[in-house]
Structure I
């Protein structure tokens, strides 16, 4: 098989293989830029978190315990598992440990002053679902499934670079469209550079 044909097929099938990922990143970008599109209509009562349970709780450990250790301790004590993040709202004496998931999420809210622990579940929202997929990555979360997602993100990144590379090669091999291609490349970099400079 000729090299040109191999690269054309590679470019074609990489594009088809990446179709769901491209759609996810494309649609979820709107969720970042236009969050109101994915929210309930104005005037609709909104309560993202619903209370599952509440009980007395005292967190064992030094006050200086780092967030990761603190979150792991609360996750273990509550029987929650999965990837999590720890947030301390500024100006509030409370600790939130959020178990992150694409479709659903839960959080443990620890109130040190009251020695209380609340478990809450998040209502499903399309905006949260899309932005959660878009932003998730990295190998900092322990469960294997999260590592597999991170590996998928790495593979998709490499595939995108391959898609770009084969596209450039196929464009360069076709003399009749080289001038239009140069115009597209220069225009794209000019707009990108302008935003980098201005923002």
Structure II
């Protein structure tokens, strides 16, 4: 299998590695409260985006990439770096109420669903002449980095844990931090069939 990887695929693996290490660093932070771990996690997610952009750029330059393998690798890496890792960051920073976990799970499931839909429909959406997909249905999953940016600012200003922005609300049997609704909005935008974003 390793021999089948191309240069583009190696950047895809780099994307997945950045996301996975960011998750481990969140766990380190929860165990030690050492802020350096969390800052490193914040840095790794934009690094994952750089790998994601480079893998697409390199794939377009070469002709050796196995498109099916490459597309699946890319989607799996994106789920880790732009789905699970941002949700883990939110949980780490205090979005741990029962409703928060429900919304964070919804966000991840939307990301998985959006990527699966793209993989299945890419051939149908591709231009007949160029073979290139002209637009995304729903927002691309890397847009979750906007939430990571909000969390980074909150962390820098000490607005995390019990001091998280917008506080917390008890709704029935569980707690909701309104900040978690950013994840719900992002997830819903990812799976929207009517929202079409031009693909670069």
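Taken together, the values in this text are just the output of simple stated rules run on the coordinates, not laboratory data. Just so it is clear, the structure is predicted and the values come from calculations on it, not from any experiment. Cβ atoms are built from the backbone, for glycine too; each structure is taken alone.
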| Which of I, II yields 4.8 [distance in nm of label points 7 Å out along Cα→Cβ at positions 101 and 181, calculated] | I
| Here mean projected area of the Cα convex hull in nm², for residues 13-76 alone has been calculated and equals 9.2, so which of I, II was it run on? | I
| Quick one: volume of the Cα convex hull per residue in Å³, for residues 109-156 alone came out at 74 when computed from one of I, II, so which one is it? | II
| request: State the single structure among I, II that was used to calculate Rg and Dmax of the Cα atoms in Å, giving 23.4, 74. | output: I
| task | For distance in nm of label points 7 Å out along Cα→Cβ at positions 149 and 189, the calculated result is 1.0, so let me know which of I, II that is. | result | II
| When helix-only ellipticity at 222 nm (-39500 (n - 2.57) for each DSSP H run of 4 or more, over all residues; to 500) is calculated, the result is -17000; to which of the structures I, II does this value belong? | I
